[in-house]
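The numbers here are math on the coordinates, done by the rules we state, and not lab data. For clarity, every value in this text was computed on a predicted model and none was experimentally measured.
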Structure 1
Amino acid sequence: MQIDNIQNHYGIVFPHEYVEFQREADGQAFDVIENGEVIDWEIRFSALDEQFIVNNINLVDNVNPDPRRIIPFAWSVSSGNNYLLDYRKNSESPAVLVMVHEEAMVREDAESESETPEEAQQLLEENVREIAANFNAFIACLKARSSDQTE
């Protein structure tokens, strides 16, 4: 099963709620709602298939502060923002982070602008911010998007 390969690659276990949500969502797009307002739209969840790891390596790892412990799982078609599970503090119930596409600094630039590896790491940490304490809190902010909606 592909999900086992993904979890083994990262050395993590996806939250049960995430796996169930993936099964139920089945390609559905969502909007992120905060205080009654849409803050990001057309969120798509990465398929848990053989391309999951390769896509993360190719598309997100160069701006990810910790590619082995912060796992991208969704993106916004409209903004390019990435949504990630952060396993650094809680391996059983990871927080959800957002990486704003237009503000993210790539690793190479962070390293060239910094005098120490610690400074470069801090610049990469600024690429992400927590938006939900766990996956359940995140899905509470999602609204299914109808297929005829356009922005």
Structure 2
Amino acid sequence: MIILKKNQRQAIIKRLILNQEVETQEELMRLLNEQGVCSTQATISRDMRELNIAKTYTKEGKTKYTMIATAEADVTEKLKLSMNEYLKSIEQVEFITVIHTVSNGADVIANYLDEMDLEGIVATMAGFDVLLILSPSKEQATQLIHHLEKYID
């Protein structure tokens, strides 16, 4: 095993993600080990963030890591892409926004919403295909829905 410089390690990660369907970080770590790269899971996680590698879902519902293009790398664009790919419906129940998604889509949208730290969101709770967003008031939940609808093509 060899310890590489950051840019060398990231180049190998990039090549692996672009050339193979890598489903988990554990699988990526195994592939890196096969290449002789010794690194911790925390380091690989940081590298993936810096390289704008995000978990996406195939049409078959499997997860895989994908490199997000630099122009699409900010969280707002990632949320827009996710909303358009996974969203089935949005509805409001008092101060709660209920988002129905395709299988495995709720947590992806929740992660981007949490990262954006939008006003009007107290908490998000994601399940398999349902995301609940708690707002401080009914009015703020209504405003949040109007805001989220801007992300839908």
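Hey, helix-only ellipticity at 222 nm (-39500 (n - 2.57) for each DSSP H run of 4 or more, over all residues; to 500) derived from one of 1, 2 reads -14000; which structure? It must be structure 2, since only it matches. I have 24 for relative contact order in percent (Cα under 8 Å, 6 or more apart), calculated from one of the structures 1, 2. Which structure is it? The value was obtained from structure 1. Going by Rg/Rh (Cα atoms, Kirkwood Rh), for residues 7-62 alone, which of structures 1, 2 comes out largest? With respect to Rg/Rh (Cα atoms, Kirkwood Rh), for residues 7-62 alone, the highest-scoring structure among 1, 2 is 1. Given a value of 16.0 for Kirkwood radius over Cα pairs in Å, calculated from one of 1, 2, which structure does it belong to? It must be structure 1, since only it matches.
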